[in-house]
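See the structures that follow.
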Structure P
Amino acid sequence: MLETVRWIGRGEALARLGVKTQTLYAYVSRGRIAARPDPSDPRRSLYAVQDIARLSGEAVDDEEQAAQRRIPRAASRGEAEVTSSLSVIAGRRLFYRGQDAAQLTETATLEDVARRLWDARSVNPFAEIRPRVGTVPGGSIRARLFAALARRAEEDADPKARTVEALRLECARVLDEAVDAAAGSGPRLFLHQRLARSWKTPDRDAHLIRRALVLSADNEMNAAVLATRAAADGGAAPAGAAFAGLLTLTGSEMMAELTRASEWVVAVRRQATDAARRAHAAGGLAGFGSVDYPAGDPRAAALMGAADLPADLSRAVQEGEAATGRPANFGLALAVTARRLELPRDAAGDLLLLGRLAGLLGHALDQATNGSPIRARLRYVGPEPGAH
């Protein structure tokens with residue numbers, strides 16, 4: 001029955017979708033397009049026509065629709081399958097355990113969102129936290145953050161079983177120490193206030209840091225989540241599992257796009273847009289359009305809507321949207337917010353990492369306590385055993 005499904009090669013798939021190769025791969029990794037190895041060449045992949053037609057808006061005949069319904073989704077992709085109750089994208093919106101993330105930004109702190117993602121709304125593990133004496137080495141925020149996580153991962157690497165409450169307290173300590181590593185020691189304020197203080201952000205603007213952290217916390221399934229859950233499933237403590245996820249995020253296309261989006265914003269402010277467009281021509285202008293939110297990223301709208309952008313930053317958004325024909329995504333929103341606050345060069349990425357740490361700790365906790373199996377397959381495509 002599976003062979004009645006129509007499959008096409010990468011070239012035809014790209015032509016029908018009108019996207020770049022990395023976007024096609026992103027569709028596959030997020031489960032929006034089913035893929036399988038090409039029987040004639042296992043190094044290549046074939047893609048399901050029905051999924052491509054659905055994404056491109058093409059008409060599909062009844063036979064194709066019926067065949068597509070018979071595809072065993074996870075098996076045909078050969079991907080890991082993970083169950084999670086943390087976040088979901090539905091109706092063009094992002095929800096954290098059923099609550100609209102954009103609505104949460106109006107009042108919630110990162111601590112509030114962490115408790116929601118950790119399913120700890122009836123208790124407050126942060127209330128038991130005491131400041132840790134001693135700093136971590138590293139010149140940049142990111143280096144200090146990673147050093148703090150590595151230290152906690154080593155200290156918490158105890159194989160004995162821990163209660164859910166103990167694990168939540170451990171997660172709270174990890175997040176608290178991570179912010180301390182980034183912001184330095186000082187008054188025990190809310191996490192976003194400690195960051196604002198370290199960046200000398202006026203009190204009236206600290207809410208933008210809070211909103212950025214809240215919206216960064218999670219965004220459904222991605223490679224960082226899988227890395228975190230795989231590490232937790234293998235026995236890593238929450239700090240170690242979340243560290244694996246953050247390292248994955250650091251090397252991801254999302255972080256690379258965030259860097260390019262920041263460069264675009266700086267170029268527009270310096271009135272060097274022509275040079276910026278030429279620099280971005282090879283890979284496309286970054287910061288616009290989203291695989292997860294084709295109609296527009298609600299996180300970007302929520303953050304920029306509260307930012308009161310000056311004319312030059314508004315122009316960076318408008319010119320990029322006009323050049324690409326796509327709305328600004330969350331990476332661009334982080335970039336313009338960081339510039340609006342006059343934060344250090346890498347602050348947009350640092351905000352993403354610190355906010356996402358809360359979510360990744362939630363995935364580590366969820367994996368450790370719920371024990372949902374991670375089903376994955378490794379398909380060997382190397383030389384025949386014994387070949388020379």
Structure Q
Amino acid sequence: MPEKPPAPKHTYWRGDTLWARFTIGGLEYRESLRTSSAKVAARRVVELRDKAIGRAKFSETTRSWHEAFIAWSAYIPRQVGSPRTAARYTLSLLIAGQHFGALAISEIDKDAVNKFVAARRRSIVNGRGTEVTNATIRRDLQALSSLLDFAEDEGWREGNPALDKMRRLKEHRDPIMLPDEEDYQFLLSRLAAGHAEMLRAARATGMRQNELATAERKHFNRANRSLLVRGKGNKQRTISLSAEAAAIFERQPVSISCPYVFHHKGKAITKAPYIFSRATRAARAAAQRADRHFRGFRFHDMRHLYAVEFLRKGGSIYVLKEHLRHSSVKTTEMYLEFLTPEEAEAAKRGRLDEAARVREEGGAPVVTNDGT
């Protein structure tokens with residue numbers, strides 16, 4: 001009979017099975033590790049000890065998933081600012097609660113998060129399997145990460161395995177499909193005036209749908225053609241506007257009862273995603289009746305179209321990165337594939353050309369969104 005290998009630290013042999021044995025906080029723990037592999041046992045005993053240490057450390061401040069979720073619900077609206085984002089986080093956590101609801105908030109570890117992600121990938125809706133993309137799972141993990149961060153700040157747990165998992169989970173991006181000019185004009189013709197102007201502004205500025213819907217007139221500066229934008233995560237930035245974009249903002253009718261630039265008969269455009277989705281479906285049906293081609297597009301595709309047109313006019317990719325507020329120029333570089341090699345080289349050279357101009361003139365760089 002072959003000799004058994006030495007038992008890893010904090011384990012011992014009982015027959016042909018390795019068992020855990022360790023003491024935490026004066027309490028001795030013994031549990032079968034259900035394996036005869038020393039390598040597997042070493043990993044499992046570390047996980048058991050970490051959980052035991054967590055229970056001992058947080059024994060006086062243990063909170064259930066439900067208790068932590070209720071406390072987080074009162075905190076998150078002030079943190080993210082946008083009611084829409086808070087609602088999205090809440091929906092994700094309601095889904096996550098189906099997996100973590102029986103656990104204390106301190107017991108959610110890497111293994112639990114991995115099982116949650118695996119379960120999301122094989123989600124069942126109405127008795128049928130449904131595809132859950134990496135983008136959706138990342139949004140769920142972002143919400144879970146927010147809750148775990150909050151719980152850690154409250155002293156209810158340590159670490160954030162959701163954040164670690166989210167960083168490793170690659171998000172699949174569908175290929176960018178730029179709208180055709182004829183399709184763009186066809187959809188414009190089917191929108192109410194305020195909604196059509198909002199779509200034009202998206203193409204002229206690259207702003208997101210919600211950024212335009214919440215753009216306030218008081219934040220538009222006619223004198224220097226700039227706009228203070230409240231973007232994702234309630235973060236603010238000031239962007240320069242082209243003459244075309246400034247003209248769109250300036251010609252919008254003023255409503256005493258509504259502070260926003262774009263409105264519909266004096267009322268805020270609160271259901272922009274639904275409005276444009278419905279208009280696209282109606283345009284597709286109308287195109288079929290007229291026996292004409294129409295390829296629908298998303299409102300967000302206007303942001304992509306703006307970026308490509310900006311670069312084709314000679315704009316710098318580095319200026320574009322700051323205008324769109326991308327976290328890395330690597331994200332902005334996805335638009336280079338729509339350019340000719342000469343246009344792409346000019347876009348990447350923009351920073352050097354601007355620096356040279358500043359050295360020659362002895363002044364500060366001047367940036368507009370006309371590509372100059």
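In table form, for the structure just shown:
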quantity: For Cα Rg over 2.2 N^0.38 Å computed as 1.31, the structure of P, Q it came from; calculated: Q
quantity: Comparison of P, Q by relative contact order in percent (Cα under 8 Å, 6 or more apart) - largest value held by; calculated: P
quantity: Entry that produces 2.7 once distance in nm of label points 7 Å out along Cα→Cβ at positions 44 and 132 is calculated, selected from P, Q; calculated: Q
quantity: Which of P, Q leads on distance in nm of label points 7 Å out along Cα→Cβ at positions 52 and 236, largest value; calculated: Q
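Rule-based calculations on the coordinates, nothing more; no lab input. The shown structure was predicted, so the numbers you read here are calculated from the model rather than taken from an experiment. Cβ atoms are built from the backbone, for glycine too; each structure is taken alone.
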